[in-house]
Structure I
Amino acid sequence: MTKLWGGRFTEQASAQAEQFGASIGFDQKLASVDLRGSLAHARMLYEQGILAKEEWEQIEQGLNKLTETLDTHVYTIQDEDIHMNLERLLTEEIGPVAGKLHTARSRNDQVATDLHLWMEEHINALIEAIEGLQSVMTVQAETHVETIMPGYTHLQRAQPISLAHHLLAYFWMLERDKERLKDNLKRVRVSPLGAGALAGTTFPIDRFRSAELLGFEAVYPNSLDAVSDRDFVIEYLAIASTIMMHLSRFCEEIILYATQEFSFIELSDAFSTGSSMMPQKKNPDFAELIRGKTGRVYGNLMGLLTTMKGLPLAYNKDMQEDKEGVFDTADTVLQSVQIFTGMLESARFKTEALEKATTQDFSNATELADYLVTKGVPFRNAHEIVGKAVLHCVGQGCYLKDLPLSTYQSFHPDITEEVYDLLTPEQAVARRASYGGTGFDAVRTQLSEAKAKIAN
């Protein structure tokens, strides 16, 4: 089969080289957006008087037919990529006039346009999925505003907190991820179409018109830049890596909390698996998979950064390597968000176990230190006094709430009976009423703000 670019060549590529160089195995995902780009380009060519009306009508009819029959297309390696496969199919549909579609266009600006269009569709779908997960987080949080759990630093018990406060921490991480995606769209909604191979074209095209037809918000002002950079893809891959990092952190906690040692959460059977050997097992495999897939998303980011770092202007074949990684990341991150949404929605938090854990530790020690401050003791001195009280409890095998008043007063004479109410986990949480704190009223305020973010 003669290549569309084969006029200058006298030998056919070897079968192995042809297989190695073809991208149709993965870039066929761009078929629908490639046809969209071609429709806009053809209409612009007609409006600019470059295509006759009859030619434009034939091309438009053929492209619409290919769009309608998209699922039936048969692509070949011999046609290398999605652009040349679709051009062959269009030629079979409408004849030689199909060749006029490529006027004032190169595969270089064509593939860049396709990638911009495809990424816009994906990012919008990902934002929608993240909002679905955020909605589930707010539902779970609303149920558990007054559910108390241990808060950790260094994975050691630190202070008691509201479970809703813990859940909403991830809500705000995802909110920032969503904002980053929206900002990324500013770079995605820029049109490379009409930049040609690298230098523009001699034809009187209107790049702003084709951009308008495709819904782009701007046009690349430099044709070299338009075809030779993938910074908008790299930016997306970095955001996707951050999203996966946030999900992975939450997954790590779920995996820990689902153990018998913690027993803070029960995952639905629909998001768990068993063991082929040990019949009692209920494994958090999907949380583990999300945690594991984070690594491959990081790898795709590093792969494209490495590919791009040494490329001279303008287009180089190396840039064909931009697609498999971004397609893989897009599928991975979208499915991870969707799976995590179902897993969290169906999970049951074991409220009694969570609350019991806060009565068998020293996470109320800061309450005692704050109490001493209200008695006029400098915080640093109060910190030392409470540390000695904790050391005493460790030696006696008890907790702060178990110490008799006489023992407290041996550490500081101004401690009175009121200290026991302040040491309860409920009081420890409720009294942290500062904006953004874990106090129940503060969490309700935060929850209202979270709901407003989704509604807007």
Structure II
Amino acid sequence: MKTRITILLVALFVSFNMGFAQQDEECMNNLSIFDSYYKSKKYDDAYGPWKIVREKCPKFNQAIYAYGDNILEHKIENSSGAEQVAFIKDLMLLYDQSHEHYPSKYSLGDMLVEKAQLAYSYKDELNMTDQQVYNMFDEAYKKDPKNFTSAKGLYTYFSLAVDIFDAGAKSPDDAQKMFDKYDDVMELIEGTEKDYIEKLNKLLEKEEAGTQLTKKEGKYKANYEANLGAFESVKSGMDQKIGERANCEVLVPLYEKDFEQFKNDAVWLQRAMDRMYQKGCKDDPLFLKLVEQKNNIAPSGNTAFYLYTITGEQKYFDQTIQLEQDPLKKARLYKQLGGELMDKGNYSKARQYFMKSLELNPSDGSPYLYIAQMYAKSANNCGDTNFNKRAVFWLAANEARKAGRVDSRLTSNANKAAASYEASAPSKADIFSSTMGGKTIQIGCWIGRSITVPN
């Protein structure tokens, strides 16, 4: 709900339904009073008139719900015992009422997640178990997954699934439920990320074309980047949370046991092979068995990619790109292909695929960091003099900085990497003594780039 408050009611009274205003002057007067107190952050003073409007005229103005959230949170934070519990339950009721009276502003999924997150924050005060709170999140997932987009809520939902697993018998079936929930949440995250990435890429394309963003567009860009950063943290947190519960020793017997039952289930096969690949289990014979079966019943770019990583056959390399039509998924596959080639030492080909990934998804700066790494690793092999070899590190630093410019999630790491590379490049004293300042150096071998020496 808070995400809506920042842009709500710039001119509060312009949005009045005048029929309501004429009908009930008391609501209008009390709305004016609690609005004034609220804006002065006098939440205790705002509570009384706010409550009158909420109870007497629940559809009078959206401010009842937008402001009421903070008013009740203030009451919760400054109370205890039975009084605090009453305020917590009242805030949950407010979430229900916001959706009831303003469904276009407050979606069912969003409000169910708000209620679940509130219950999680005060589960001890409410005397609720992890399972009960989990069920509240699960209700949002089942009833309105499209609007289950809260990064915090998604992490809490999965974290509770792991906590429930840890507290239980930890049977294979329980483990499968936990892994399924990991995949469910990841799919929700990736779906939400896709929307932000597509919008962000349009703004980046505008900037790359030399057109300055409007003030409004700049705010949107910052918002998209912040949300993508939040989801990146959630995904990292989920991987840390599941940890060793999903290693090869756990996964292989689990999927072996269930293979016959699910061998014609494309979703199960996809999830199983994805997890085995991510956890470094691709050398196990089961991985090939899963991939081949998925390729038999539902071939995809992702399946072809796995076959290529196993066999190294060119036909699967080609199929990887041919079968995938979604631009963002294809960008991810290009990046994965680049990573596989980089690990094999085929830097020239790897760079090609990293660049293709950047073309399809310019807001993901990580391919620039991989290119920078390859440049740095090639410094000794791609220069004919000691100075020129060290000059390759300027190229690496430039690539690293590109990552930070296009992807704010990487800015800190990109700047650190660039600084590290620059520390290995020729110093000012080296430039002066060699009289190379301002000259252009052609870097040979697979890099095939030039760099101008700083003055």
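Source structure of the calculated read-out (helix-only ellipticity at 222 nm (-39500 (n - 2.57) for each DSSP H run of 4 or more, over all residues; to 500), -24000) within I, II: II. With respect to Rg/Rh (Cα atoms, Kirkwood Rh), the largest value across structures I, II is given by I.
If mean projected area of the Cα convex hull in nm², for residues 133-236 alone comes out at 9.8 when worked out from the coordinates, which of I, II was used? Value 9.8 for mean projected area of the Cα convex hull in nm², for residues 133-236 alone corresponds to I out of I, II. Taking distance in nm of label points 7 Å out along Cα→Cβ at positions 181 and 213 as the criterion, which structure among I, II has the greatest value? The maximum falls on structure II.
Could you tell me which structure in I, II was used to calculate semi-axes √(5λ) of the Cα gyration tensor in Å, for residues 61-324 alone as 47, 21, 18?
Values: I: 47, 21, 18; II: 39, 28, 14.
Source structure: I.
When distance in nm of label points 7 Å out along Cα→Cβ at positions 277 and 405 is computed for each of I, II, the one that comes out at 6.0 is I. Source structure of the calculated read-out (relative contact order in percent (Cα under 8 Å, 6 or more apart), 16) within I, II: I.
Rule-based calculations on the coordinates, nothing more; no lab input. Computed from a predicted structure; not experimentally measured. Cβ atoms are built from the backbone, for glycine too; each structure is taken alone.
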